[in-house]
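A short reminder: the numbers here are calculations on the coordinates, not readings from a lab. Owing to the predicted nature of the structure, the values given are computational and were not obtained by experimental measurement. Cβ atoms are built from the backbone, for glycine too; each structure is taken alone.
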Structure 1
Amino acid sequence: MFEVITSEASYLRSLRVAVFHFQLSPALRGAVTGAQVQQLFSNLSQVKDTSERFLLQLEDHLDQDVFLPGLGEVVLKNCPAFHRAYVPYVTNQMYQEQLMQRLM
């Protein structure tokens with residue numbers, strides 16, 4: 001179960017890089033319009049926030065029991081948040097790819 005936590009922590013680090021170093025980059029904002037930034041990154045901040053909350057819950061459960069017997073419950077409890085964050089993000093992926101092709 002430790003792998004679940006380390007994988008989520010690694011994923012969250014990548015999301016933070018994407019948000020803080022790319023999405024919020026002044027250089028990027030000087031190169032593309034605000035609408036293009038929105039199209040490129042969609043609701044990535046919401047995805048990052050969802051991942052942060054999920055990781056905190058996983059870590060709380062790890063503190064209680066290293067075997068994480070409640071892992072399934074934690075995942076199920078977070079399913080609505082995952083749905084709210086990921087459906088818009090994935091739905092926008094086609095537009096992200098099209099914009100990236102135009103910008104290249």
Structure 2
Amino acid sequence: MKVYVAFRNLKAMELSMVGGTSSDAKLAFENLKLQNKSVGSVNLDMTVKSFEMENKSVGNVVLSGKADNAVIKNKSVGSLEAGDFLVQKMDIDNSGVGSA
């Protein structure tokens with residue numbers, strides 16, 4: 001089952017589910033806080049000024065696009081792939097089980 005969500009000014013995403021989350025097209029945000037406690041993958045392509053993510057999931061997270069600032073706290077079981085996520089200033093704390 002696929003669920004599509006339309007939005008105008010999304011500021012936060014709290015994911016706590018079984019299944020994947022992805023974007024069909026590049027997303028644009030001023031500021032975005034992502035809290036992920038899901039079992040499944042997250043794949044987001046976005047342009048954002050300020051991005052904050054707390055990831056405590058079981059599954060892979062793939063980030064692409066660009067950000068001015070990013071704070072990432074990763075405590076997940078699964079990989080964090082952000083090689084295509086270009087960030088000017090980043091603070092990252094990776095204590096997860098899996099590759100990053």
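For mean count of other Cβ atoms within 10 Å over residues 29-36, the calculated result is 17.4, so let me know which of 1, 2 that is. Going through each structure in turn, the value belongs to 2. Given a value of -25500 for helix-only ellipticity at 222 nm (-39500 (n - 2.57) for each DSSP H run of 4 or more, over all residues; to 500), calculated from one of 1, 2, which structure does it belong to? Traced to structure 1. Between structures 1, 2, the calculation of mean projected area of the Cα convex hull in nm² yields its largest number for 1. Here relative contact order in percent (Cα under 8 Å, 6 or more apart) was derived from just one of the structures 1, 2, and that gives 20; the source is 2. For the set 1, 2, ranking by distance in nm of label points 7 Å out along Cα→Cβ at positions 5 and 37 places 1 highest.
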